Structure I
Amino acid sequence: MSRNAAAEIDKLREEIRYHDRKYYLEAAPEISDLKYDQLVEQLKKLEATHPELITPDSPTQRVGEQPVEGLQQVEHRVPMLSIDNTYSLDELRAYGTRAAKLLAGEPIEWVVEVKVDGVACSLIYEKGVLLRGVTRGNGRIGDDVTHNIRTIPDIPLRLPVGDNAPDALEVRGEVYMTNSDLVRLNERQRDQGESPYANTRNVTAGSIRLLDPRICAGRRLRFFCHSVGYAEGLNAVNHMDFLAEMRSYGLPATPHVECFPSFDAAVAHCERLVERLHELDFEVDGLVLKVNRFDQRTRLGATSKSPRWVIAYKFEKYEAVTRLRKIRLQVGKTGTVTPVADLEPVELADTIVSRASLHNADEIQRKDVREGDVVVVEKAGKIIPHIVRVEKHERQEPLQPFVFPQDCPECGTELAKDEGGVYIRCPNFQCPAQLRERIQYYASRNAMDIEGLGDKLVNQLVDLGIVRSFGDLYRLSSEQLVSLERMGKKSSEKLLAGIAASKDRGLARLLGALSIRHVGPRAALLLAEHFRSIDELSKAGEEQLSGINEIGPVIAKSVYEFLHSEYGRYTLDDLKQIGVRTTSSIPAATGPRPLEGKTFVVTGTLQRYTREEIEDLIARHGGRAASSVSKNTDYLVAGEKAGSKLAKAKQLGVAVISEEQFDALIH
């Protein structure tokens, strides 16, 4: 009987571990919570009948029955050093330059991962069994919190790899709590008449050091691993392989990790990733850049405080609590309907914030945001404010869930959701809201740069029906303009001159100005360089378009569909007939790369190029465009009204050149 019971117990344990992995690691549960609980109860009953078969790594043994007497201190076998950090992109790039010099010009792959705002801990496995969990402490000695680590359900008590487990494995990572779980915890606190918790990090830090594991188990803590300490039998030779190996062991690895062939590419990814952090359900206080290869890390070594192969790019985070008055919908230039939260004004990072983006309908549903809610608003770095979570424990009365409309709030057209995406759009190109946004963008400095055509004037022109297309801008008359609010004869003539001048901006500027989905200044420039005219571009199929470096299938599909749509054909034919230039104005770069290794900063108002065009020319000729002046800057390209950057360049002795002198460098 005992042999049969042992086999049944082993089978149940493996089944439960399998479902733990599907739920916590792969986010793809195969059974209901009820069925899972029934499996655990079945195992508990068998173990109660056969206590001699209970093992420490059984799923039933996660939560101890008694509190520990106190936290014991444990010395780390390999010190848990702190990470150097910076809040400046220029300092971040300077670090990359130093690392490259230390490796004597070797090619270096760089990994970018999110810096989870939790509590650093180390998990120690021997022969695949969890032996101990220890906090970072002072880097040399930490607190033994094994009794609480065992309660975290996404940490396996036994690695599901049998004899293939490393003899010794120390996995380092972050214990954290999701914002969703904090919302639930605070609702429970309210129901029990207790005070709510302020943020996820404070709850995590307090919970992981509790003496009673039963309390910690109720906090729903989680874990991400991000690095390795002492190990014997590890197969990985680089960081990306290490993360994959940890996942194969059933350990949850830090998500959204990507590897790049150069430091510049990694930094560019950081700038993009910062704009998407609102999508995460856990708090992030920065991004981490790491050398991928372990052998290069060894050669880079460490100072007494920090490894030289890793740096954190951090940003100041500010939070405030306020009430959401109303959810409004804005229709963008490509038809995207974006929900915006109107807030009771609150001070945040020395500014008064009264609005925050809610991004999309899925985010409203995921966070359960409702009009009248008390919300936590966050601003990190230069990111626009966003809502972190709803303080549901503050709901004094039932609030109605927000229902996203089926029709466009501006024109009444039925809305459509992107296939496989999260954005909801108005498909009507003649929607007044889209038209206003498109005309405003068309006239902006980064597009056709029409001086004097501001947002208020565009709104008047569209609302009065004077402008219904891009082409209508070029048909404006002085008589029409002087009849508008705040438009005299002189300002009208100046605006008409600016509109006429925009005809000769060239194909790259035009493509970037047309509000084609996914086509920004960079993609527009690549397309203009490759095809040289709108006629040649229109002949290209999706496959040919996607074959261009950096374009890819998503941009290719969008460009092809625009060029072959009724709206796209009419728009371009109209602009051609009016005399707008539809050929490339920038000669293709061939031959030597005269700017190789040089760093440029561009400031002031340029006459020949947009900022994006000149920065792309710098890159195509071997140079690098930086955002601010430092001692590493080789040239400052100064246009009109150059300000503080010009003063700093002179102070540091940086060469200041004009657009004409820049042209001389590349020709």
Structure II
Amino acid sequence: MEIYADIKYLKGVGDKRAQLLAKLGVLNVNALLHLFPRTYEDWSKIVSIAQAPFDEACCVKAIVGRKPSAHMVRKGMTIYKTQVTDGESLLQITIFNNKYAADKLKVGEALLFFGKMPGNLYAREMLSPDIEKPEGKQRIRPIYPQTAGLTSKGIENLLETAFKEIGDNIPEDLPSWIKDEYSLIDSADALRNIHFPESHDMLDKARRRLIFEELLMLQLGLIGLKGRSKASTSAIVRQDCSREFIDSLPFTLTNAQQRSVQEAAEDLAKPYPMSRLLQGDVGSGKTVVAAALVYNAAKNKLQSALMAPTEILAQQHFRTFANFFEHTDITVDLLTGSTPAAVKKDIKARLKDGRLQLVIGTHALIQKDVRFENLGLVITDEQHRFGVVQRSELGEKGMNPHVLVMSATPIPRTLALIIYGDLDISVLDELPPGRQKIETYRIGSDKRERAYNYVKKHLDDGRQGYIVCPLVEEGETELAAAQEYAERLKEDSFLDYSVGLMHGRLKAKEKELVMAAFAAGEIQLLVSTTVVEVGVDVPNAAIMLIENAERFGLSQLHQLRGRIGRSGFKSTCILISDAQNEEATRRLEVMTNTNDGFKIADEDLKLRGPGDFFGARQHGLPDLKIADMLTDSNLLRETQAAVRTINAKDAALSLPENSGLKSAVARLFGTTGQTGMN
């Protein structure tokens, strides 16, 4: 059987099971082989009944002593009891409501029983154990992710069939020199042993091989998709004018800001494109660093473009940059989807002939009819919110322009190495003077009215605040929940205050009007969904209350909290949550204990894993099936070394020995016939 054959043609599947497997992402036989177990049961280590540990899963081999007796406990519930022996001790087996399992127990037959033994030394018992005949089952067994109608055992059986049908037709994607240098077993051995381990040692070797391969393909693909060019650039900034801009500012930059400007300015002077990540916590002052580079580029007759993920953020950047360059000869304009047609036409004309030096916008910037005379610097903000292909499209409008990526989402070092593996990193690790530490408290919903009174106290003092709406349950619309909540506050607890509403369904113009009213102080309390997470800057806002805080990710909570504390006023964030589960409690404790975005990001990665770190796949990364970037950091370093060697020898993966790599990268990133490699 061919490895990429449709899964419905595998013996035992058919159309109905194929639909169930599709829910697990399994469309062909290869995908089934890469549906890795989530854990294992060790049936290879047989323990005696007497020495079986309490409340730990273990495997006992014993002979059935008598036919199971049935006892009806109540209507619809029958339990079956029998005794088995290993020749030295007795073990009672209790089966709940499963006549089929009870009928498998034949007197005098030796069977394997896998489960936990509660109780005491005097009465050994297993409740509803898994039961198998010993032939071929005395081994480490895989446990798979399941979906309704498809059990782990069913998936295990399908995999046994798949390996029989495929035989030796499992391709090897890694060149032999990589396997030799990094002591990796063959692909076929790795896949067989990840599902049906011969031993714990072979399971470890299989995991190492598959994790290495996944991280290697991920990095090779990202390097290609980022499109970082090693070619020379004509956008060389020969005269460093950044100091001139810094000296004109009415405030002093932090040491971290000055260092970041200098690092980037040195890059701009080189004959190949800058690729730099400017990473800083909420409010660390990334924008002024970017402005210094735009000024530098403009003074060297180069145009700049800044792409933001939302219209609100693009509008805020436009106001900020227009303010920075108010007393200079640098021209700035805003291009978004809602820009009137006549204005768009004028902006595009001025970009094309070079009269416009900085354009700020959303995805509208990557439309085909947007052309530049001399694009030298491309800035993307919150880059992980764009698909990987969109990121490179803006850069293609210039001749290898310099690239600056700004991120207010603190990213753990291990994750940054993957996502921004080909970027130099500048970190803003100081907050500008005047930024306050935000005091954060967690309370239960029974104290909500007291919290409302605390919010009112801030409003009475002339400050403004946010209440972030509860996240909605499935089946309830975000819009309805937000509107109902805001109306309730207006009519009851905040009757004497001006309350505004912001939600994701508002049109760009409506959002702009709400934010303008809030910024002008006409709205005292803004009730909002998470649309305020990025891009709203109102220095007078000093209080935030977040409903159902347990439903948010840590990094998202930190981003929301960053909307306050943007001036000299003491600021407070109140998290309302009745959650009792361990993970939610830990997450909220982290929020109340630290304001450090990088510590929070590390905790978030531990709690949620890299696949969910950015949420909703906005980051454009393929899902990792086996690698964990937090625990597999040693293998990450090894794969980075391998990537450097591969790129030095064959960046395009065009050599015959790298054909497997090229195909695997294309599969991982869902492309056909191309990998995005340079």
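Of the structures labelled I, II, which one yields 29.5, 101 when Rg and Dmax of the Cα atoms in Å is computed from its coordinates? Please list the in-between numbers first.
Details: I: 29.5, 101; II: 30.3, 95.
For Rg and Dmax of the Cα atoms in Å, the value 29.5, 101 is produced by structure I.
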For relative contact order in percent (Cα under 8 Å, 6 or more apart), structure among I, II ranking highest is II
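A short reminder: the numbers here are calculations on the coordinates, not readings from a lab. The model shown is predicted, which means the values in this text are computed figures rather than measured ones.
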